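Please treat every number below as a calculation from the coordinates, not as lab data. If you're wondering where the values come from, they're calculated on a predicted model, not measured in any experiment. Cβ atoms are built from the backbone, for glycine too; each structure is taken alone.
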Structure 1
Amino acid sequence: MALKSTNKVETNLYEIEFDASKEVFDAAVEKVYRKEVKKINIPGFRKGKAPRSIIEKMYGKGVFYEDAVNEIIPDAYESAVKEAGLDVVSRPEFDVVSIDDNGVVLKAKFYVKPEVTVKEYKGLNVTKEVKSVTDEDVNNEIESVRARNSRVVDVEGRSVENGDIAVIDFDGYVDGVAFEGGKSENYNLTIGSGSFIPGFEEQIIGHNVGDSFDVNVTFPTEYHASELAGKEAVFKIVLHAIKFNELPALDDEFAKDVSEFDTLDEYKADVKAKLENKNVKAAENAVEEQLINALIENLEAEIPAPMFENEAENFVRDYDSRLRMQGLDLNTYCKYTGQTLDSLREQFKPMAERQVKTRLALEKIVELEGITASEEEINNEYENLAKAYGMTADKVKELVDADAIKADLSVKKAVDFVKENANVTVK
C-alpha cells in the first residue's frame, strides 16, 4: 500500500491517490470469497462449496471486487494519509480509479485542519470581579439545607393556607365534558408553587379536610394542549388531607445534624467560607471566559464546515448519553419535546463553533510556545481517568492513546499560559 500523489483541490480540501498491491487485493478478494461462498448456490455443488473460479465465471470476475475494496480501504487510506502528513478533519469521499491485474488504485477527498493565526494572546486585558458574601447569602444557603431536611406533617384544626400541601382528587370538565389528563386522585399539590393553571391553587385556600367543591379556571391562550387553550374549565375537587413541611429548628442541634460542627455559629462560618470559595472560582471562570472570547476574536483561520458539524454531532451524542443516564433516549426526548435531530444539531451549533475555534487557538499557542505535557503529567491523567471510570490505569492506556492525552493536557496548559500572561484588573 503506497501514496501515489497528493493534490490540493482548494483551501483546506485535499485529494490523495493511493494503491494496494496485487497481493494485498487478491488476499482481500479471497477473504470476501470465503465469507460469501457460504450463501451462494451453484448447480452441481453443495451450498457453500463452489470454487471461486466457477462463481467468477458465472457472475463475472469482479463479483467480489466491491467488498474486497471496502476490506482494504481502512488500512490503505490510513497508511496513505500518514505518508502524506495531513491532519484530516472530515469523512473522506472515496473513488475507485482502477482495478486490474496490478492491484487497485483509489482516490480519497477530505478536508484538513486549517492554518491558524492568533494575532494576540499575551497581555490580554480582563477584569476579575469577586462577589462578596452577604449575611443574606449565608441565610439563603442555610434555609435551603433546612428545606432539604424538613419533614412532612399533617395539619389538624385549620383550613388550607398558602405553602401547605393539599392532598386532593380533581376531575376537570370543559363545556361539561371530561378531558384527557384532567383527572387524578390523592394528588399532592403544594399551594403557591404555581404548578397548576393560574387561579387554581388560590381557590383551594380556606377549605377544610373533607370538603368537596368546584374550582373555576380559564386555560391560558398559549396552553400546550391547543384544544384546551383559552377554554373555561370546572374542576371537581375533594380535599382529603392538609400537610406542610416542618423545618428543623435553627440551633446547635441542627448544625450537628447537617455538618461536622458542634455549634450554629461554627456552621455559619463554614457556610460563608465555602460561598466565598465558590465566588472566587466563579470569578476565575469568568476571567477564563473573557480570555477565550479574546482568543476567538484574535483568531484568523478559514475553518472547514465539517469541523463545526462534527463537533455539533459530538454534543448531540453527549446529550444522548446524559439522557440515557436518566432513563431516556434521544428518540423519546425528541418525541415529547417536538424536536428533531436536525433542530438539536442547530441548537448546539453556536457551542460547537465556539469549541472548535477555542481549540484551534489554543493548539496554535501550544505550537508557538512549545508547550508540552511531561510523562508524569500524562501518567497522572491516566490515574485520574482510571479513578473516574472505575478501571485500572493499564486498561485506560489500552483505550486512550497517549498522544491524545498529551494534546489535551497541553491545551489546558496553554489556557494557564494565557492567564499568567494576561493583565487582570481586580474589582
Structure 2
Amino acid sequence: MLKDDKINYQNIGLMFAAMISAYFFPFETFLLAYAFLGPLHYLTEISWLHDRQYFTKGKYDFIPLLIIGIALSYAAFAKDAGFDMDFYETFVELGLFDKLLVLALFSSLLFAFVKNLPVKLFSILFLFIFISGWFSADNKEANQSSTFVFALTSLVPTLIHVYVFTGLFMLYGALKSRSKTGLLSVLAVVVIPIVLVFFLPVNSGKNHISKYGIDSYYAGGEGFFFTNVGIMDHFKLIKDPYLTNKQYLDSIVNKKSANNQFPAAEKLRITDSLKNKLNENFIVPNPDNEYYMKPIPMKMAIPINTKDYYWASVFFSTYGIMLMRFFAFAYLYHYLNWFSKTEVIRWHKVPKMRLIVILILWLFASILYAYNYALGLSFLFFLSFSHVLLEFPLNMVSIVGIGKETMSIAKNGFKKSPEVTKK
C-alpha cells in the first residue's frame, strides 16, 4: 500500500474516533481539543506557512493580514481586560470587526494571485470602500438577517475554517495527486458528521455534561457560549417562549408602577383583566405595535439576562447538542488531520531552535488553559485568529486549484498530467 493511501485510511479512522468522542462528550471533546491541540496547530501551521511565503505572490503580502489580526485581537483583549474601552467602543461603532475580517478574506485573493503591487493597493482600497458601504449603518438591518453576511462574519473564522476549508484542502490534494483513497477520505468527512448529527439518537435529557464543561464553555461570558447562541438564533433553532400575562404584569406593569411611571388605577384595571389568565400568552393590544393582537417573544419585550434565557437551549436542547456534536467533530478532526499528515506536509522540518520555541509556547498555552479557560481564550485570541487570517491565501489557492484539477480531469481523465508525473 502506498504511503498516501495509508495516511488516507488513517484519516478515515481518525474521523470515526472524532465522531465517537463527539457523540458521547460533545462539549468536553471540543474544549480539550481547542485548548491542548489548538495552540500547537496554530504555532506549527504559522511556521509552515511562513516558510512557504504564506502562499502569496509578494514577500510582504502577509503583513496586512497580520495587522488586521493585531487590530482585532487588541480590540477583543481591551474588552476582556477592561482597558482602553474607548478604542473598543470606537471599533464596535465603526463596525470594524466585520469590515476588517471580510476585507482580509477578499484581499487574500489578490495576495494569492496578483504580483503587481500598485494593482493590489488600488484593489484593496476599492474593496475597503465597497465593504464600508456594504456594512454601513444603513444596511445594518438587512445584514443582520442575511445568512451570507452571517457566514462571512461569524462562520468563516469558526466552522467554515475548520470544516469547509479543511475539506477543500483535502479535495485539492486528492485531485492533484489523482488519489482515489484521498477522494474516499473527502467523502467520509462529508458523510460521517451527517450521520453523527442527524442519524445518531439525541437524548437532550441525558446530556451528562460536566461542571467543567459548562463552566469552561461559558467561561464567564467570554467563552464559546454566545457563538452557539448566535448560530442557533440566526437559523431559528431556538424556540422563543412567548411573554405570559404574569411576566407582563411582573416585569413591566409592576416595575413601572413601582417607579411611579404607571398609574395605580391603570395597573389595577390591567391586573383585573389578566389575573385569571396569568399563564396564557400576553396579546399585544397596541395597534401601533408590530405584534398587534399577537403574542410577543419574551426576549423582545423584556431586557432579560441572555445567559439564563439561552442556557437550556445551548446545553440541553436537541438542536443545541446536535450543533455541539458538529462543533466537536469539526474542530477535533481539523487538528488531527493536520498532525496525521506531518510526513506529507513536513511542518516539523524547521530549525531546531524554532521547534523548541514552538514547544515552549505550546506548553505555556496548555498550562494557561488548564489554569483558567477564559484567561487562555483571552491571551491566545491573537494566535488563534491570526492563523485563520494568514491561512486565507492558501484557502484561495485550494479553491482555484480544485477548479483547475477538475477541468484537467474532465479533459484528460483521472490520471496525472504529464507535468505532475514528471515532477
Structure 3
Amino acid sequence: MAGPYPAMDAIASASHATVAPATVPVAVVGAGPAGLMAAEVLSQHGHSVQVFDAMPSAGRKFLLAGKGGLNLTHSESFDAFVSRYGSRRAHVEPWLQAFGAQALRDWAHSLGIATFIGTSGRVFPVDLKAAPLLRAWLHRLRGDGVQFQMRHRFTGWTAEGALRFETPRGERTLQAAAVVLALGGASWARLGSDGAWVPLLQGRGVDVAQLLPSNCGFDVRGGWSEYFATRFAGQPFKSVAIRFQQFHRKGEFVATATGVEGSLIYAASALLRDEIRSRGSASFELDLLPDRTLEQVRAEVAHPRGSRSLSSHLKSRLHLDGIKLALLHELLPREAMHDPVHLATAIKALPVTLAAPRPIDEAISSAGGVRLEALDANLMLRAVPGVFCAGEMLDWEAPTGGYLLAACFASGRAAGLGALNFLSQNPVR
C-alpha cells in the first residue's frame, strides 16, 4: 500500500539491513540535504558510507519544501548573502565561502539539473522540482557505494559507545569509525524532523539551545473577531510593509484564522519571536500603503467626501478596500476611524500585536539546536570525538529565499570534510 506521501515513496529506498551488531567505517544519520552531502564527500574520497534514516525514503522534508518550487539558493552578493545569518554569520560564513551559491548551482548541474535565477534573485531548478534532483543524487550516491538503511530511528549510544537504532526488526547497534549526525530541527515532525535527538546529545554532555519556531506564523493578541476570521482567513495583504525594530520591508503576507503568516512575516519572525519571549508580546507597524507618503494619505483622507460612506471614500481616494479596510475596522476604535488625522496615521503605521508564535511543528524551520560553540572548526562535537553535526540541528537560522537550504548543503559538506580529516588521523584498522 502506498504511504501518505506517494511522490516521496516513489523515490526508491534501500532494503532493510539485518539487526545483528556490525561495524561500519562511516555512519551518516539523517538522509536530508546535509547528511547526503556529507555522505557524498566521504564516499567520493574512497570511504565506505552507510546512511541511516527513520523514514522509509530519503529527503522527505526536502521534497515537500520543493513542492511549490525548489528554492536552492540566492544570487545576491556574498556579503548580503551571509548577512542573512545574523548573529551566526561568523560561524556560517566559512561553510559558504567553501561551498556558496555558484558552487551549489554547479553541483546541481553535475547531476544534470539546470538552474535559473528568478526575478527576485532566487535560484531554482529549471523545472522547479525537487524530485528529479533527489533521484539523480541518490543514483550517484549509490553508484559511489553509499548504502541506505531506512526505517532506522537513532536512539542514542550504548554504554560502549555504539550507535543504537530502533528498526522494524528490533534494536540494532553498530560501531562506526566516524559519525555525521544530520538529524534536522523540530519542524514538520511527520517528515522526520521531530527534535527527539535533543536529550540524547544532552546526555552525552553536548550543549543544546532550546529548539524554537523559525520562519513561522503568529497568533494575534486576543484573536480576530469571528467576522474577520470567517471572512478573511486565507486572504493576502499585498503591497504592504512591516516595521519592527531594525526590520523594514515591503512585501505580502496572509491572514489566518488566528493571526498572520507568509513571506513578510517569516522574514521578521526571529525578531518577533524573541520579543515575545522577552516581553510577552510583540507589536509591529503595518503600512497598508507603502507607495504613498503620510502627507499624501492625510490629504486624501481629509478630502471632502460629501454623502459617500467612509468605505466608498477610502476606496475611491486611496484604493483601500477588502482585507486592508477590514483590518482597520478590526483594530481601530470607531472614533479613530472617523478622525482623519488618526485614520491616516493608522493607514501608514497600524499597530498589530502578536501574542505567540504558532507551534514549532507548523514552522518552516527551527532555531536553536547544537550550539556552534560545542563544535570545533571541523564541526566535530568537542564532547564526543569522532561525531560531527550538520544542517538544521545546528544553532543557526535564516529566512526563506534559499538561505536555509544553502547552509544545510554547505554545512553537510563541511562536516563531511571534517570527518574525512578525522579519519585520515584515525585510520580504520
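As an exercise: log10 I(q)/I(0) by the Debye sum over Cα atoms at q = 0.06, 0.07, 0.09 Å⁻¹, calculated from one structure in 1, 2, 3, equals -0.32, -0.43, -0.69. Which structure is it?
Among 1, 2, 3, the structure yielding -0.32, -0.43, -0.69 for log10 I(q)/I(0) by the Debye sum over Cα atoms at q = 0.06, 0.07, 0.09 Å⁻¹ is 2.
Identify the structure, out of 1, 2, 3, from whose coordinates relative contact order in percent (Cα under 8 Å, 6 or more apart) was calculated to give 23. Mind showing how you got there, number by number?
Numbers: 1: 17; 2: 36; 3: 23.
Of the options listed, only 3 reproduces it.
When helix-only ellipticity at 222 nm (-39500 (n - 2.57) for each DSSP H run of 4 or more, over all residues; to 500) is calculated, the result is -21000; to which of the structures 1, 2, 3 does this value belong? Mind dumping the intermediate values first?
Values: 1: -15500; 2: -21000; 3: -10500.
Source structure: 2.
Quick check for you: by distance in nm of label points 7 Å out along Cα→Cβ at positions 188 and 284, which of 1, 2, 3 is greatest?
Numbers: 1: 3.9; 2: 5.2; 3: 2.2.
Structure 2 gives the largest value of distance in nm of label points 7 Å out along Cα→Cβ at positions 188 and 284 among 1, 2, 3.
Comparing structures 1, 2, 3 by distance in nm of label points 7 Å out along Cα→Cβ at positions 300 and 340, which one has the largest value?
Working: 1: 4.0; 2: 4.6; 3: 1.5.
Going through 1, 2, 3 one by one, distance in nm of label points 7 Å out along Cα→Cβ at positions 300 and 340 peaks for structure 2.
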